[in-house]
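Trainee: Quick heads-up: structures coming right below.
Each reported figure results from applying straightforward, stated rules to the coordinates on display, with no laboratory input. Remember, predicted model here, so these are calculated numbers, not experimental data. Cβ atoms are built from the backbone, for glycine too; each structure is taken alone.
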Structure 1
Amino acid sequence: MEEKIYGLLGRKLGHSWSVPIHKALGCNGYRLIELEPDELAPFLAKKNIGGLNVTIPYKRDVMACCDVIDEGAQSIGSVNTLVRKPDGKLYGYNTDINGFLYMAARAGISFDGKKVVVLGSGGASLTAQAAARQRGAREVVVVSRTGSNNYGNLERHDDTDILVNATPVGMWPDLGSQPIDLKRLPNLEAVLDLIYNPTRTDLLLQAEKMGLRRAGGLSMLVNQAVAAEERFFERSIPESETERILDDLQRDRTNLVLVGMPGCGKTTVGMELSRITRRPFIDLDDEIARLAGKSIPEIFRKHGEPAFRALERKVLAQACDKNGQIIATGGGAVLRKDNRVVMRRTGRVYFIRRDLDQLAVIGRPLSVKGTMKEMYHFRLPLYTEVSDISVDNNELPEETARKIWGDFCKNSGNEYLIRL
């Protein structure tokens with residue numbers, strides 16, 4: 001008998017986190033299946049398909065290959081879960097709606113009586129529209145690039161209460177972009193971004209800065225996977241599994257980023273964190289010196305601060321593009337706004353504080369310009385802005401590291417949790 005096929009079906013899947021989620025649910029053979037459009041129908045004709053999830057751009061295309069489509073998926077007009085049952089027929093379901101509603105409820109976002117604008121018109125958009133209507137939205141508007149409601153006339157919807165991003169804009173690897181400026185919607189209360197990689201898109205970072213309720217797509221991804229597994233194997237899975245896997249995934253993949261004044265102990269604390277967690281440790285200044293082939297003071301002396309900052313920006317972006325690392329930044333890395341955004345997209349950021357008279361200045365080119373006090377007061381608002389939490393480091397670095405790791409384990413997976 002042929003081995004049954006389980007996996008995620010899509011066109012480009014380099015961004016996907018689905019394999020570890022399904023393996024955590026016990027489906028060890030789950031894999032990524034990248035197909036071009038002309039390969040889709042022949043693949044779905046295979047008799048040894050066990051269960052598949054479907055993502056961009058095939059959530060509507062697979063419907064033509066289904067023998068039976070669940071009533072809920074039929075009404076939505078989108079299928080994201082396929083199961084070959086013992087009768088030999090291919091069944092289509094939509095478990096995205098389960099995940100979407102879970103994501104919204106987890107963040108305390110209610111659609112009842114609200115005006116909802118959904119960006120994008122693909123399969124994910126259809127799910128968001130159906131979910132919002134199901135939960136009592138007074139109006140649901142779809143905004144696309146070419147429709148009657150488009151990005152050029154968004155002002156006609158300035159009474160929007162909830163915004164849903166169902167486009168891939170801002171998704172890895174095309175970071176640094178967002179579909180709209182949230183300031184264009186003055187009455188906005190909440191933002192739901194279906195993207196899960198990075199965990200904090202630029203859209204969500206702006207929502208956070210504006211004090212809006214918000215949620216990223218990771219909780220949706222995990223919950224819909226749980227619902228899909230139930231259909232794959234006709235078994236019931238406790239709801240608590242969603243939170244368990246979500247916490248583990250967030251904790252394992254979120255970077256731990258240390259910021260603070262030169263000489264505050266970021267490197268020492270970072271190395272101790274690496275020792276107790278066995279996570280890779282990156283000292284940004286060491287990486288810069290290695291890449292440049294010269295010391296930091298020498299870079300400043302020969303090429304000036306602008307050249308150093310450009311190199312720092314490049315190395316920081318490369319470090320933050322990976323997952324599950326401990327990153328000690330240079331004291332001035334927070335000076336650039338784009339650096340602050342990069343840190344927060346994929347990391348939980350800790351401001352390492354130490355009394356000014358305890359800061360080391362030897363070998364630190366900017367630390368000897370003016371007084372340390374002047375530098376501290378200039379940079380303090382930037383450290384505060386970028387950090388999720390500040391930690392005192394006037395004690396042993398081992399104690400500081402333990403405090404940081406305790407906070408990280410407790411909070412890295414629960415940023416958007418309001419209630420269940």
Structure 2
Amino acid sequence: MMDMRTADGLDTIKQIRLADVVSSAGKDITFCACIHKLRKMSGFTFVLLRTGETVFQAVYSAELCKKNIDDLCEGTYIKVSGTVIDDGRAPHHIEIQIKDFEVLSKPKELYPLHVSDKVLGCSIETNLEHRSSALRNPREKMVFKISEGVCGGFREFLIKNGFTEIHTPKIVAAEAEGGANVFKLKYFGKDAFLAQSPQFYKQTCVAFFDRVFEIAPVYRAEKHNSTRHLNEYIGLDFEMGYINDMSDVMDMETAMLKYVMNYLKEYYSYEISELNITLPEIDKIPVLTFFEALDVLKKTHNQFDLDPQDEAALCEYAKKEYNSEFIFIEKFPGLKRPFYAMDSKEDSKLAESFDLLFRGLEITTGGQRIHDYDQQVAKLKKYNIEPEAIKTYLEIHKYGMPPHGGLGMGLERLVMKLCNLSNIRQASLFPRDINHLDP
């Protein structure tokens with residue numbers, strides 16, 4: 001007989017949500033979970049059941065359940081049936097009295113890490129070596145629920161504000177940023193690269209969508225081995241047309257970040273509480289020009305970028321002077337900014353480009369782009385880039401573009417700072433850096 005499936009025929013027994021369990025007090029429920037921890041007591045056993053959402057406390061006793069508890073160990077996946085009772089001492093103030101269980105699968109070996117501990121307590125290298133085990137720890141996993149929330153708020157805000165979500169190629173013929181920090185590969189006998197950003201494509205899409213955004217991987221072939229760099233990360237990018245100047249982009253980012261923080265408060269309060277996260281309060285974000293920032297740092301005007309110590313000091317300044325955990329730095333020297341950055345009208349040596357710093361770390365780079373064909377060709381020559389090398393990109397200028405600008409924000413950097421993590425690898429499910437290509 002043919003096995004029929006219906007569009008609404010979801011099997012609610014297989015997965016259960018916290019709200020479902022809490023609302024089932026006094027009733028029997030059945031669901032699937034993993035044995036997170038067993039604590040044998042005199043005459044009964046506490047069984048902590050881990051789901052994709054949280055950990056529930058259950059109790060086994062031989063009087064109520066005829067199955068043998070000795071058949072269970074940490075890492076065993078089961079289907080469990082029992083009665084939900086109110087218990088103010090238990091997690092979520094509920095406890096499940098086990099009546100029956102069915103073993104779905106058992107591990108071949110025990111975990112190499114103390115997965116059931118509140119904090120793993122191992123080194124970052126041990127964590128990454130045993131990543132599939134480490135991520136079974138609820139606290140480790142919750143970081144990626146915060147990532148989900150950031151992406152969800154980002155997407156919802158932008159769609160509400162007239163942006164179209166796009167999905168651009170990650171195998172490209174030319175480097176968006178220029179320079180040597182790209183991964184090269186062979187593509188059917190031709191040279192190709194992994195995209196450093198969706199820059200060319202999101203600018204192209206502004207010509208017909210007006211406003212676009214993307215959440216996607218970004219690749220940088222930089223030989224950094226620091227706590228703040230990855231060679232593959234998730235970029236949160238948007239680009240918008242018909243701007244007056246780059247302050248429109250900065251205002252949009254400020255509004256977006258406000259929305260994201262409120263989104264996290266509304267939908268991720270459990271994770272925020274468990275991870276002891278303090279979300280930033282955002283009103284207005286202060287803005288300094290690059291050279292004003294150097295004055296704050298009491299540095300001479302002979303450098304072209306900010307170093308990590310500068311970023312940390314400027315965030316301390318913003319917190320003290322403006323009670324803001326964010327600060328925009330704008331009008332950077334043009335030589336250190338990409339060839340598509342528009343020159344400032346006030347000083348052609350400066351670029352209409354900005355960084356956003358948060359809790360001591362740069363999380364965003366953005367600005368206004370060149371939309372005029374002749375200006376872009378002249379800027380390419382200034383950067384010693386042959387126009388022919390990126391002729392398809394120049395077509396967007398040749399056939400007309402509105403004044404536009406945008407930004408790219410690093411998801412892992414933002415989540416790292418929100419969760420008060422010491423290493424960006426803790427904010428990446430399976431980090432890719434100069435030492436890690438596996439798992």
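Trainee: Assuming 26.0, 84 is Rg and Dmax of the Cα atoms in Å as calculated from a single structure, say which of 1, 2 it is.
Mentor: The correct label is 2.
Trainee: Using the calculated result 1.05 for Rg/Rh (Cα atoms, Kirkwood Rh), for residues 101-292 alone, pick out the matching structure from 1, 2.
Mentor: That value comes from structure 1.
Trainee: Which one of 1, 2 has distance in nm of label points 7 Å out along Cα→Cβ at positions 221 and 349, as calculated from the coordinates, equal to 2.2?
Mentor: Comparing all candidates, it corresponds to 1.
Trainee: Moving on to the next point. One of 1, 2 was used to compute distance in nm of label points 7 Å out along Cα→Cβ at positions 45 and 149, and the answer was 3.5. Which one was it?
Mentor: Working through the options, I get structure 2.
Trainee: Where does the value -12000 come from, among 1, 2, when helix-only ellipticity at 222 nm (-39500 (n - 2.57) for each DSSP H run of 4 or more, over all residues; to 500) is the thing being computed?
Mentor: Clearly, the read-out refers to 1.
Trainee: Could you tell me which structure in 1, 2 was used to calculate mean count of other Cβ atoms within 10 Å over residues 77-84 as 19.4?
Mentor: The read-out comes from structure 2.
Trainee: Of the structures labelled 1, 2, one was used to calculate mean count of other Cβ atoms within 10 Å over residues 269-276, giving 19.8. Name it.
Mentor: This value belongs to structure 1.
Trainee: Continuing with the same structure: Matching task: 14.2 is the computed value of mean count of other Cβ atoms within 10 Å over residues 237-244. Pick the structure from 1, 2.
Mentor: 1
Trainee: If FRET efficiency 1/(1 + (r/R0)^6) of positions 109 and 157 (r between Cβ atoms, R0 = 41 Å, to 0.05) is computed to be 0.35, which of 1, 2 is the source?
Mentor: The value was obtained from structure 2.
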